[in-house]
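What follows are several structures.
Each reported figure results from applying straightforward, stated rules to the coordinates on display, with no laboratory input. These figures come from a predicted structure and were not determined experimentally. Cβ atoms are built from the backbone, for glycine too; each structure is taken alone.
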Structure 1
Amino acid sequence: MAAQNGKDLLIKLDLNGDQTFETIAGLRATRITFNAETVDVTSLESEGRWRELLGGAGVRSAQISGSGVFKDAGTDERARQIFFDGEVPQFQVIIPDFGIVQGPFMITSIDYAGAHDGEASYEIAMASAGALSFTAI
């Protein structure tokens, strides 16, 4: 895979529950992280006293985060509404030349900041809240 533009890693939000996804406004940096908990099944019979893990048994999760400039666009308003209403809507993460990850995420934090001589900025963090799908592109 060739090098990719960071600006092509996009976080999209389902605006109204009808699978109409729109890129969250103002993001400058984005990240998705996948995790899998381990289940240790090591016993006295484990070869050479090496730890053994049970494949496919742990809880899987994903976190999405992003930061950027506050634009007060429709997606900003929708993200705030999702946070304060405790909704768990569908999100998409577009990973260039790799695929699309889609599923329910809960917004776990929104931070706003600003300096007297700069732009207003924000950071957003989300945690997976159900099964995710992957579509290769």
Structure 2
Amino acid sequence: MEMVVIGALSTFAVWIIGVPAPLALGLIAGVGEFITYLGPLLAAIPAVLVAVTKSPEAPLWTAVAYLLIHQIEGSLIAPLIQRRMVMIPPAVILLGIVSITYLFGSVAIVFAAPIVVVIFAAVNLIYVRDTLGEKTALTRKLR
């Protein structure tokens, strides 16, 4: 869902600014959301480079638009979607991404968030439910 929202917002922003190929740039921004935290910044690079061909002030407006979209995504859209979909505290995801990146290098940042989700679910299902015998949010939804 985040990918679609960010892709649509980016497409609209570069279309308003007048940058050529807004659909392609929006698609790049949406796909860039797959890489947590770093992807939106990498997706802004092609947009700013394409904006250079339009006018001298277009790269500045494009960078500002991508920065605003990234801030809205990080502080509003992502927490709302992650809270409903994953049920993991954002601090756990952030610390997990940092830990996995530290352990396995910068290439692992692409798969860090899904790995954290799998580890969190496994700990909840195996340790909290089976060992401690407590009900978890994951098992309540399964039944």
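Computing mean count of other Cβ atoms within 10 Å over residues 12-19 for each of 1, 2, which one ends up highest?
2
Among 1, 2, considering only distance in nm of label points 7 Å out along Cα→Cβ at positions 92 and 124, which has the greatest calculated value?
When distance in nm of label points 7 Å out along Cα→Cβ at positions 92 and 124 is calculated for 1, 2, structure 1 comes out on top.
Taking -21500 as the value of helix-only ellipticity at 222 nm (-39500 (n - 2.57) for each DSSP H run of 4 or more, over all residues; to 500) derived from one of the structures shown (1, 2), identify that structure.
Clearly, the read-out refers to 2.
Looking at volume of the Cα convex hull per residue in Å³, point out which structure of 1, 2 has the largest value.
1
For Cα extents along the principal axes in Å, for residues 52-99 alone, the calculated result is 50, 31, 17, so let me know which of 1, 2 that is.
1
Here distance in nm of label points 7 Å out along Cα→Cβ at positions 4 and 108 was calculated and came to 2.3; which of the structures 1, 2 was it taken from?
1
Tell me which structure, out of 1, 2, gives 18 once relative contact order in percent (Cα under 8 Å, 6 or more apart) is calculated.
Structure of origin is 2.
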